[in-house]
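**Q** In structure tokens below, several structures.
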Structure 1
Amino acid sequence: MSKDLHEKPFDETTIAKLEIFEDYAQAWIPTWVMQGNLTICIFDFFAGTGYDKNGVPGSPIRILQKIKEQIENISEKKTKIKVYLNEFKKGKHDLLKAACKRF
């Protein structure tokens with residue numbers, strides 16, 4: 001059985017993975033946004049709860065942060081962004097939904 005990443009704070013390897021993912025999003029979201037009049041779809045198939053036990057943002061919140069940084073360009077270029085977050089477990093899904101709503 002796989003370990004549950006959300007039972008304890010993210011370890012340094014998970015943080016490193018999230019930072020690489022975040023750098024990727026920071027580089028590519030504006031690249032596509034500036035094309036203008038597109039619909040960009042972003043998928044996170046293993047979204048989790050949004051944060052770890054210590055409140056460190058996971059991939060869903062990091063995606064939303066990078067989108068928020070581009071909000072003026074998104075509006076100006078008439079770009080649509082659709083974010084699909086998947087969390088299979090109901091309890092985690094509820095926490096994810098609440099975390100995104102708070103964001």
Structure 2
Amino acid sequence: MLVFPVKDVEKAKAFFKRFLGVEPYVDGPYYVGFKADNMEIGLDPNSDVGPIAYVDVIDIKASLEDLVKTGGNVMQDAMDVCGGMMIAKVKDDNGNVVGLRQLPK
């Protein structure tokens with residue numbers, strides 16, 4: 001999954017609809033999500049960091065702990081964003097922010 005920060009969600013949504021050739025499958029005030037081919041592209045109007053690549057993990061807390069042990073700094077602790085879906089953000093030593101996503105069980 002790749003999430004882009006956006007300032008104007010309506011303009012960004014129109015741009016990405018044209019760019020990806022699909023309608024969003026999620027269209028809310030906090031997140032707009034597109035599925036194109038085998039990739040999810042998201043728009044986040046509440047972020048000023050990005051784009052952020054997210055990977056799916058089985059245990060988000062254990063994954064966060066492992067990344068911190070290798071020098072990562074937690075930017076956003078694990079939080080539920082939608083009915084059990086958890087996300088977190090970590091910054092590496094080079095200033096890159098990456099994301100973790102744990103799908104609901």
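Read-outs throughout are calculated quantities, based only on the coordinates presented, and are distinct from any laboratory measurement. Note that the structure is predicted; figures quoted are calculated from it, not measured. Cβ atoms are built from the backbone, for glycine too; each structure is taken alone.
**Q** If you work out distance in nm of label points 7 Å out along Cα→Cβ at positions 16 and 56 for 1, 2, which one comes out largest?
**A** The structure with the largest value is 2.
**Q** Determine which structure produced the value -16000 for helix-only ellipticity at 222 nm (-39500 (n - 2.57) for each DSSP H run of 4 or more, over all residues; to 500), calculated from the coordinates; the candidates are 1, 2.
**A** Numbers: 1: -16000; 2: -6500.
Of the options listed, only 1 reproduces it.
**Q** Also, I was wondering about something else. Give the label, chosen from 1, 2, of the structure having the highest value of distance in nm of label points 7 Å out along Cα→Cβ at positions 8 and 72.
**A** 1
**Q** Quick check on the output: 1.9 is distance in nm of label points 7 Å out along Cα→Cβ at positions 32 and 64, derived from one of 1, 2. Which one produced it? All intermediate terms of the calculation are to be shown ahead of the outcome.
**A** Numbers: 1: 1.9; 2: 2.9.
The value was obtained from structure 1.
**Q** If we compute relative contact order in percent (Cα under 8 Å, 6 or more apart) for structures 1, 2, which one ends up with the highest value?
**A** That would be structure 1.
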